[in-house]
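What follows is calculated from the coordinates using simple rules that are stated; it is not laboratory data. Source: prediction; values computed, not measured. Cβ atoms are built from the backbone, for glycine too; each structure is taken alone.
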Structure I
Amino acid sequence: MSTTTDHGPDGLSDAGRIVHRHYRQLVRTRRLYTILAIGALIAVLVGALWFADASNAGKFFERLPYFFDFFIHFLPDDPLEIFRAMFDLASPYADGSQKYDYPEGRLYLFGDFYLPEYFYQLLVTINIAVLATLLGAALGFSLCFFAASNITGSRPVRFLVRRLFELLRAFPEIVIAGLLVAIFSIGPIGAIAAVAIHTIGALGKMFYEVVENADMKPDEGLQAVGGNWFERVRYGIVPQVMPNFISYALLRTEINVRASTIIGAVGGGGIGEIFRRTLSNDHPAKTYAIIILLFLTIIAIDWVSGYLRKRLVGTAAFQFGV
């Protein structure tokens with residue numbers, strides 16, 4: 001017994017035409033949604049620019065053609081001054097002002113050997129970021145299991161811990177730092193506390209989401225043999241999630257280095273504070289020296305963090321059998 005299928009002039013059967021019409025309808029619908037989304041995005045962008053211009057007394061678009069004038073005129077007299085400023089070398093243009101007074105921030109370590117001020121301030125900024133990340137990751141790790149629905153059955157506990165994470169990450173680091181500087185005075189302590197507080201909220205959320213996606217078979221096995229809650233977490237969950245925890249903590253370190261630089265502008269210490277001062281005092285060589293150092297430092301930290309993340313996560317995955 002054989003069946004035949006009639007084909008039209010387009011070579012498609014009736015069923016094929018139905019499928020083709022349905023596909024074209026889906027394509028048209030997708031294109032319509034895309035056009036509407038782009039139109040809404042453009043409308044929001046134009047509205048935001050209009051609101052910004054109105055809030056700035058109409059000077060935004062008026063001053064836009066002069067955007068690059070600052071970079072054109074804010075140049076050192078001699079490009080070598082950037083190098084001299086970076087390493088605190090004496091300048092032949094010294095005129096008694098701080099503009100060419102590079103050795104003012106030297107930190108002498110052993111006799112005539114000194115560490116340039118900007119390198120020292122970079123170390124302060126990196127120290128703020130690393131210490132804040134360690135504190136934030138430790139507290140986020142300790143609390144994240146109480147926020148995971150597959151580990152903690154108590155809804156009030158989960159609710160309180162999750163709201164705590166939301167509260168800690170609700171405000172940017174610079175806002176928290178501005179408040180803490182008024183309490184702890186100017187210096188790195190307030191910056192460390194500000195970055196650590198935000199890190200707890202950010203890493204805590206990512207950590208408990210990783211925990212909720214963990215395989216629960218080891219946990220079920222531990223429950224079957226009478227393991228308590230801490231034993232289930234320690235032996236059933238932590239070995240699975242630790243590689244992701246390490247990866248997120250290293251990634252957060254990169255973010256915190258940038259945040260620590262910005263916080264320096266509000267009195268948090270480090271290279272950000274020096275950058276704000278040189279920019280406001282119209283010292284172009286010092287400003288460009290700091291920009292170059294920051295750029296090179298961020299590249300180096302990103303590379304080192306990526307390398308460590310790859311090595312440590314790979315090692316952890318092999319060690320824990322995931």
Structure II
Amino acid sequence: MPKAIRIHETGGPEVLRFEEVAVGDPGPGQARVRHGAVGVNFVDIYHRTGLYPLRLPSGIGTEAAGRVEAVGPGVAHVTPGDRVVYLSTAEVGSYAEVRLVPSDVLVRLPPRITDEVAAAAFLKGLTVRSLVRRTYPVKAGEVVLWHAAAGGVGLIAVQWLKALGATVIGTVGSDEKADLVRSLGCDHVVVYTREDFVARVKEITGGAGVPVVYDSVGQATFDGSLSCLRPLGMMVTFGNASGLVPPVAPAMLSQKGSLFLTRPSVGHYLAARPDLEGAAEDLFGQLEAGRIQVRVGGRWPLGQAAEAQRALADRRTSGSLVLLP
């Protein structure tokens with residue numbers, strides 16, 4: 001029988017169990033996919049800890065790439081043998097060797113994009129695309145602040161923003177990570193462990209502030225991020241790596257310059273099939289043209305998912321992490 005990572009209770013990495021699972025034939029609207037690579041993301045940790053509750057017992061994981069083995073009735077846009085990648089936030093369970101997947105989340109992969117690159121880039125790339133093209137459409141010449149620039153999302157974001165013609169200020173936690181993001185085009189790098197990022201942003205922008213801040217760190221950077229914005233600027237908070245942001249008084253946004261605050265979820269941007277296909281096509285185009293290079297910062301066998309999540313939570317890695325079934 002194939003195996004998968006399952007959780008029966010919330011908690012630390014030790015609750016991840018590598019178990020045999022029964023995977024039958026696909027039903028209407030389903031496909032059976034054998035995974036070649038599985039993406040590891042912070043949302044997986046949120047599911048494991050119960051911050052984002054699941055109905056237990058449950059699988060875990062939101063994205064993977066592999067090959068279609070079989071399709072159920074009514075499935076026409078993929079066929080057995082197709083290489084595919086998917087993001088599924090509604091039905092988690094990608095930490096698996098084989099699984100049944102709703103076919104409407106599957107996107108066929110171009111031949112030149114490997115399973116590993118696809119699994120490392122799909123959720124993160126679609127997140128970046130949604131944030132910089134739709135949440136706040138970044139224009140050439142704008143100065144943008146991106147926190148955690150050396151993470152899996154951040155490295156893709158730096159490259160995509162440079163392709164759009166933006167000037168990028170990125171925050172990182174070490175000199176090694178600073179060198180990495182500079183090598184990908186980040187214009188100004190702030191090592192937040194020894195530098196005041198608010199003061200640096202004010203210095204870089206001549207006191208004006210930036211039109212948009214993208215912040216996946218959460219609690220530790222939220223207040224400072226608001227102080228980096230120019231009047232009418234937008235605060236995009238899209239993660240909780242350091243903890244949840246406390247409640248915000250709307251009047252404070254007015255006092256700081258009539259600021260805009262949003263908490264986007266990529267699933268809402270991709271809920272319609274045409275939006276998913278358009279975003280995926282845009283991402284694949286960036287990858288194939290070489291404008292975005294995906295750094296895989298760690299690889300683990302599927303059965304060692306707990307160690308992969310520990311490394312991610314402890315910030316011991318840069319780039320994207322993948323599990324290999």
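State the single structure among I, II that was used to calculate helix-only ellipticity at 222 nm (-39500 (n - 2.57) for each DSSP H run of 4 or more, over all residues; to 500), giving -8500. Traced to structure II.
Upon calculation of mean count of other Cβ atoms within 10 Å over residues 205-212 from the atomic coordinates, which of the structures I, II produces 17.1? It traces back to II.
One of I, II was used to calculate distance in nm of label points 7 Å out along Cα→Cβ at positions 37 and 77, giving 5.6; which?
Details: I: 5.6; II: 2.3.
Comparing all candidates, it corresponds to I.
Computing distance in nm of label points 7 Å out along Cα→Cβ at positions 21 and 85 across structures I, II gives 7.1 for structure I.
When volume of the Cα convex hull per residue in Å³ is compared over structures I, II, which one is greatest?
On the way: I: 318; II: 125.
Top value of volume of the Cα convex hull per residue in Å³ goes to structure I.
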